[in-house]
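Structures incoming, each one as structure tokens.
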Structure P
Amino acid sequence: MTDTEYPPISEQLDDLESARTEGRRKMDWAAQHMPILEHVREEFVANQPFEGERIAMAMHVEAKTAILVETLAEGGAEVAVTGCNPLSTHDDVSAALDTHENITSYAKRGVDDDEYYDAIEAVIAHEPTITVDDGMDLVAAIHEDYPELIDGIIGGAEETTTGVHRLRAMDDDGALEYPVFAVNDTPMKRLFDNVHGTGESSLASIAMTTNLSWAGKNVVVAGYGYCGKGVAKKAAGQNANVIVTEVEPRRALEAHMEGYDVMPMDEAAEIGDVFLTTTGNRDVIVEEHFEKMQDGVLLANAGHFDIEIDLDALDDLAADRYEARDGVEAYELADGRRLNVIAEGRLVNLAAPVSLGHPVEVMDQSFGIQAVCVRELLENGDAYDAGVHDVPDELDKEIAEIKLEAEGVDFDSLTETQRDYMGSWDHGT
């Protein structure tokens, strides 16, 4: 196996006890508002479904994620976890996780590229039987560098849009050698996490970082998938003028029918005050767009990787760079215009200095799906061939029903007559 000597977080922090105390405090607050994972944890503690299993995780290690990690560990698993973004880890939460006898956390905020991948290798060194990923870096590293471990891996789960895109491309090439659930694509994740979570948390992080209002601003949303829809809806709700850029004609038409202005980025660059990318693709905002932008614009990214805004090109154009505010880098061009990049162009709702990620209640739903997907792999793993799989609909409904019960919301069910009618083909008028 790997010969990595990358240390866990507990060997990297100076004031370890203080960090653990603060991390635990954050986790306890999150846990109060996560009834789905509380329900699932009680089941896991009673049944110990993961006893003897080793779960490797690459996630945004903050308080809400930590509740998922502990839930899996309380179900009997040995869990090794690291970050999936160099700026999204909360060190105090990582330190608190590392106190659990079944958890080893390697996640640390602000690591460079070498340290980031060293930590992933340290997680892989635990020889996982299950993987839980956000962005697919963990799955990619296993396939590229440690293929000898694949026979021992039952399956995995992928959290985010970018990771699912990468996995599907890998599957199309015949290169994905164990089953992975596309958690991102199931309704209980996509309809809430991507729309409400990304929409609310991205705008809140930008507002807190800049101390600026949304009202009256021209907000350019790049991409009108589920994340873009959420950003557009929440920005419009705060009285911004929303402009959508999109490459897919049906999504562009949908944005138009929702009342947003739709235009190419080349045109939007001239009038936008705030630019927020949500595409999961690279080079969405590039040199030709920077050259047209107004003085003082804000540039931020809500996609997983920091490739949507071409910061190398912006740096080449800049005559000067300086920190305008904590978390805001100003690029001053030769003509005096200042283009302001938030959180280094990384995932703004987690990488900005004041970011807290999606609301707790939203992530409770997403992580509830992750937890039951891990359970499904261990109970029925033989039913899934290598490749990307949709989350079974009954698991998605299970999490919805837990949430509704916790919220005190009752709902109807089909009668037998209705079931018969919906299942028949010979009942006409």
Structure Q
Amino acid sequence: MRPDIIQKYNRPVPRYTSYPPANYFAPCSEADYLTMCELSDNARQNNISFYLHIPFCRHLCHYCGCNSYPMAKPEMVKAYVEALHREIDLVASHISNDRKISQIHYGGGSPTSIPISMIRELNEHLLSIAPTIDRPEIAIECHPGYLTANDWQQLTECGFTRYSLGIQDLKTDVLKTVNRRPSMVDISEILQILRSSGATVNFDFIYGLPLQSADSFRQTIEQAASLHPDRLVTFSYAHLPRLFPRQQILDKAGLPSDSEKKLMYEVASQVLVAAGYKPIGLDHFVLPEDELAVALDKGQLHRNFQGYCTRRTTAQVYAFGVTAISQLDDGYAQNGRNISEYIDTINNGRLYIQRGYRLTEQEKMVREVIETLMCNYSLRWNDLASRMGVSVEEIRNACQYDEAIIDEMATDGLLSLDADQIMMNSDGRPFVRCVAAALDPLMKNSDKQFSRPI
């Protein structure tokens, strides 16, 4: 794309891991959330997904924009995990147990910062609540900087079907600059241990960090691809130092230019496509036989806060732990962030809900439009209307569809149009968030803070 087009569209817009984004959330009560839980029994897609937020990290990385906290004392960790068990029971009493579990996901923080025995007990608890679908996805984010070979072996006995390894970069100077510990065990050995259990393995990387260049990132991705993980993820670093003050350290270290960062993604994509991987969404690369690749070919790729999934595993998400966000058919509910308050509130038999958002019927239409476009790089208005049981005109009205804006994006080469379809062009895909924002009525007069696509 021409530099002027890149500059034109490289403006702050939501990432759209949810619709509306979390910075639109407002005060929400326990009663509001429990009402949404009970309504979720009757949702069109009413499988169950559980998310557990483990907030602790042994060291805080300077780039992190997650809800993370320094590692607590063992007694605090124990109390926190016991509160998770109690919260699970409180919420489970408000959802039907004749539904099926399709997903379980552990995020953080660093979920593997706590004893593995605690992780195993949490999984056993969750899986006792309801039956599972065939081949559920049970996934955990892992920090390889603190796990021995024996730790990895113990993890394989917890029932996980997918592991995401937060490698971030293979260059020790980059990791040192961002305060990230390199892997204790050789990555190839970890891969061998995890695959012995029949699980799939993601390698996660970040581009746009200090000391990275297109050439260095190409070397990292070439090295990673040679190990042939099932999925490889290249996350774009979102620099928001006003929201996350510890990121200010990286300003002093020096960040790559926008053009260099864009080149990092491009060279990584070239390497991975040449190695046989298929691009999925904004940042995933998967093997052709992967369920995500098959879903993309069928236009059935989906996404929630935990990442990309398929219509088969799509579910209502019930989230546990501080700052965890439940993602239900009627809206969202988020726990507060104070660990001690969370433990005390749960121990008193109440939920720690503080923020959330209740969707209108029009916003549900917009959510379907944006999720479809963001995941599949295309949308067909008639297919959406059929799936939602409404007319194309109703959906376009909900989006406040502006033909002139979409036509301008087509003229600029971001997308192609016909009477029924919007399809992102290959060069325009990095700016799919901009197209989604053009279909988002909340962006007409937004004062929220977002990151740029590049």
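Points to keep in mind about this one:
- Per mean count of other Cβ atoms within 10 Å over residues 13-20, the highest-valued of structures P, Q: Q
- Structure responsible for 28.0, with mean count of other Cβ atoms within 10 Å over residues 77-84 calculated and labels P, Q on offer: P
- Structure responsible for 16, with relative contact order in percent (Cα under 8 Å, 6 or more apart) calculated and labels P, Q on offer: P
- Largest in distance in nm of label points 7 Å out along Cα→Cβ at positions 253 and 421 among the labelled structures P, Q is structure Q.
- Value 1, 7, 14, 16, 17, 17, 14, 10, 2, 0, calculated as P(r) over Cα pairs in 5 Å bins from 0, in percent, for residues 165-340 alone, assigned to which of P, Q: Q
- A value of 21.4, 61 for Rg and Dmax of the Cα atoms in Å, calculated from one of P, Q, originates in structure Q.
- At a computed 4.0 (distance in nm of label points 7 Å out along Cα→Cβ at positions 293 and 333), which of P, Q: Q
No lab work stands behind these numbers, since they all come straight from the coordinates. Given the structure is predicted, the values throughout are model-derived calculations rather than measurements. Cβ atoms are built from the backbone, for glycine too; each structure is taken alone.
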